[in-house]
1. helix-only ellipticity at 222 nm (-39500 (n - 2.57) for each DSSP H run of 4 or more, over all residues; to 500) computed as -8500: which structure among P, Q, R?
2. Work out the source of 132 here, i.e. which of P, Q, R gives that when volume of the Cα convex hull per residue in Å³, for residues 67-154 alone is computed.
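Only the coordinates and a few stated rules stand behind these numbers; no lab work does. As the structure is a prediction and not an experimental result, all values here were calculated from the model.
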Structure P
Amino acid sequence: MNVPVISDASRETTPAKSPIRRSPSAKRRTRLVAYAFIAPTFFFILAFSYYPAIRALVGAFTNWDGFNPPTWVGVANFIEAFHDPVFLASIGHVALWTAIGIPLSLIPPFFVAQLIFQLRSQRSQYVYRTLFIISMVLPAVVGILIWEYIYEPSGMLNALLKDVGLRFLQHAWLANPHLALWAVILMGFPWVAPFNLLIYYAGLQAIPTELLDAAAVDGATRWKRVFRVEVPLIMPQVKLLLVLAIVGVSQNLLTPLLMTGGGPGTSTTTPVFYMYDVAINFDQYGYGMAIAFMLFVVVMGLALLNMRYFQSEN
């Protein structure tokens, strides 16, 4: 049986599909539909984020009690702030809180993330990671109230000191003006923030295993690998957490509000708490807005400096 041979010349070639070209009007309609979908998001951002900030900026130059029409006072609120002993003391308090709180929020989570990352078993890593981050379901208010109970004269801390024979170290921690700020700053032992732990752990997982293996082959010890290989490679995560820590400390209102009310006296007053106090309790909304604006400028400046450094290095 003879099979007919089809020559190459007689074969039909399938024409290549040309890319679909859309008209300019179709492209405009697509863009308009996309803008229509994201327009509500922009509206809510403008209404609830940018407008309050602009309103606070304008209100910082006025004298307003929250009810009567505001009166323009220029920079009088800012001049008053820098002559206000309570505000100046609150700056010192937040500076101390920043100097101690930021290392506590960055260093312990890093070492715990390292310990979990060094485990050989993936299942063990999952279990320990879950045990640490499960506390994220606990509301911040509940955690603050728990620590307030721990610091009470009949609370857990004094009971523990009594049981170990250190009765002379017992204090009314939140009632002593010399100890209250330290007690508030050092709450949260062992200071392993679950969110920071996850950020560090994700950064460590993103490091190529080839680099770690090459460092081990070159004879680097575990600590040398940590500080000379791993830490430089997770610097973006470190810088992100640094900015978040600065913002968190400068805007920490719940802790002094719930635990001490800014006291005893003004020993635990921070700028953001003082802003809240003068506005809500003393009806000085213009003065409170001036304090808020100064906080905004300081925090934004620190964030921009960090972003500039990050871009120049990477």
Structure Q
Amino acid sequence: MYITLDKAISLLNSHQVVALPTETVYGLAARSDDEMAIHQIFTTKNRPLTQPLILHVSSIEMAKKYFANWNPLYQILAEHFWPGPLTMLCEKSNLVSPLITAHSSKVAIRFPRHELFLKIIESLNQPLVAPSANPHQQTSPTKASHVEQLFAGSIPVLDGGPCAVGVESTILEILSAKNPIQLKIARPGNITPSMIQNLIQEKLKQSVTWSQINSVVASGQQAIHYRPPYPLLVTNSAESPSLKIFLKNKSPVFLILNEDAEVIEQELYDKIHSFPLLNQFDLLVLVIPQLNPNLEKWNAVIDRLSKASCFPFYF
């Protein structure tokens, strides 16, 4: 069911959850100080309580209250990338409920870039938690109609138009803010490691090291995630000999995406949602000719599709 801005604010103030637009994907939102509504998020999504939520703020000053030790590194990252699709994962203050962090000492915070979402936070004077507005491990919504489809109209939705970015935010874990700065990408997104590293080297004149170790649980780290209700296979060539062998005696449907990484990020979930439901004997073969795992700009697309696909990639 579609609702107005004022109705969304009223519901959030009444222990309810509401689907709201951000520039990345639509989120299933609740006040961050309302544990009743936060529990409702987990129940509605069928999301395990062991999966932490991201805290969304409307200003850098608001973010400072929820990080334990704000420092120059956070300030530089926030001033450059916020509002926008970067989430910072840092030690939390005592204002953050353990329910939000899955009892971790770290909290993930971002300042989104969507006018309606920010108006609601400012009206409430309270951050929102808002994981993607879809059942757990299914494809994220980038339009209000996707939310309606996923929950059969049972969730109040504020329609803010299509999401401009189209994939979830980059989650950057700050392991150490001291020189050399130690970072980890907990979830790839629109903002790449090179963009982050170049900024730090330019502004702080410090070196950056990147860790591959999973030190904490963060959103989107499950091996199976973002899955559509039909089998999905990904390739960069419909003429791949190994693919042809695999598809023998199958009835595939091909969808070719010829655009660059940023365009595909923006359109990917919408393509998946808008594709006709396939029967159990069919599969969708997503062909992306320019897909290259060796190029950083494809990290977000490869991450989402590797978790959404039922099969290995065929190159």
Structure R
Amino acid sequence: MNEIMQIISVIPVYNGERFIQETLDSLASQTLKPDRVIVIDDASTDNTVKIVESHELLKCEIIRSNENRGLFKNFNRALDYASECDFLHYICADDVLMPEFMEQMYNALKNTEEQSFSYCLSAFIDKDSKLIESPTTRPSPPRYISANALLSQHSECKSLMLGGTLIKTLGQACPVRFRTDMPHAADCVFYSDLAKSSASRIQVPQVLLHIRRHPFSMTKHNEENIKSWVLDEWEAIQHAFRLMDQAALPRWFRRQKLRCMFAARSKVKMQQMADEKPDYVQRIYKSARPKIPWLHWHLGSISVLLRDIFFGSSLKREHWQ
């Protein structure tokens, strides 16, 4: 039987030479360090492995694949380590942890007695590690969140962030897995399922993770795949909605809200592509429009128009460049 480790942190990576050094540095600087750091390399063709092997502050185990399997298959391999630890953490190879991340997340969970997870707030940085967007926070203690509250958040595509959660596994297998047929929204579905299956969900209301926006990311890559960028998102919305426990009337109102919201999000995608790839505009429309009634489509489009008039467009292409 394998020895149970207290905390294992896993970094699934593919061609991560641009940013993995900073990710490793952030793990090495933790006030509570993981007992084991594992890098699962998805058949990288760049210098990722060499950078990991030469990192002076952190001793990492490297697991190399002979073929590229894809992001969420690699994350499922990270979940396989749940049975070898009390606490499992994973992070994308382009994101950065604040020094107190592990300690704060561990302290929030240490008194729970069943499989649970904690999660933090996230800010966004660009390819040069410059802060571009961060939530406003006030000092407050960790708090328990209901499954319904998280499902409501996920039904609006406000997913928890990969790297921003710590799962208390108690040496048991993770009860849910990432879907591998949804390259754009599998994380949203995963965290919906995790919220529903976990005994406790604890929010640590501090920014302890920096998510990087850059032109090499999977999110940016998914713009090339209309199915994943549009239809996977719709499926993730519906998945979270189906898992919610609501009375009939509130459930009816939420269904209408989500239809309008999906229309608005699709309209924003069309705006994003209008200058760069105008042929994508019609493809997005043809993918999204059949999913919702005519009225909801136009209400969503009107909401985007009014937002642009009164508050200005939220499009920030330079963050991905």
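1. Label of the source structure: Q.
2. Matching structure: Q.
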